[in-house]
Structure P
Amino acid sequence: METINVNKEMIDSYLDLSSRLARLHVRQVWADYDREADVLYLSFRKPQRAKKTVEMGDGVLIRTDEDEVVGMTILNASSRR
């Protein structure tokens, strides 16, 4: 087995993320992060084609198509827990 140098903290954060994603009520998740704007875009189907955007407060936007949530926009993503 090949040995590689990895950051254990980074791997642990990916493992935490994977368990959280697995609990979502969606089949697939696409994520795009704009580091300069610190905005995370999550899409739950491609193409997203949202018909409505609902502002939830605290910098969270929910994108819907009829009664289905098809995506989220999260502002100031790096400072959230």
Structure Q
Amino acid sequence: MELQIAKWGNSLALRIPADYVRSIGIKEGDHVQASLTIDGGISIRAAKWNRKAFAGELQKSREAMPMGESVMEELRLGARY
């Protein structure tokens, strides 16, 4: 997602999309931690980890990826030792 930087007083601001806000469980007035990544990016995360929000997102991800047949046996049969 591409976001736009805006002027806020003498600083720059970034609006966080509502979907992102809901998924990490932050609200107005909460504190976040920002850090620079090794590749020149910015990582922003909630200062307080919301276990309930994380568990909900994990459950949604699991439901979106139903369990199928294991491919390990097929890989073993085709492997050359």
- Calculated from one of P, Q, helix-only ellipticity at 222 nm (-39500 (n - 2.57) for each DSSP H run of 4 or more, over all residues; to 500) reads -10000, and the structure in question is Q
- Item | Parent structure of the calculated result 22, given that relative contact order in percent (Cα under 8 Å, 6 or more apart) is the read-out and P, Q the choices | P
- Message: Given a value of 9.9 for mean projected area of the Cα convex hull in nm², calculated from one of P, Q, which structure does it belong to?
- Response: Q
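A short reminder: the numbers here are calculations on the coordinates, not readings from a lab. These numbers come from a predicted model, not from an experiment.
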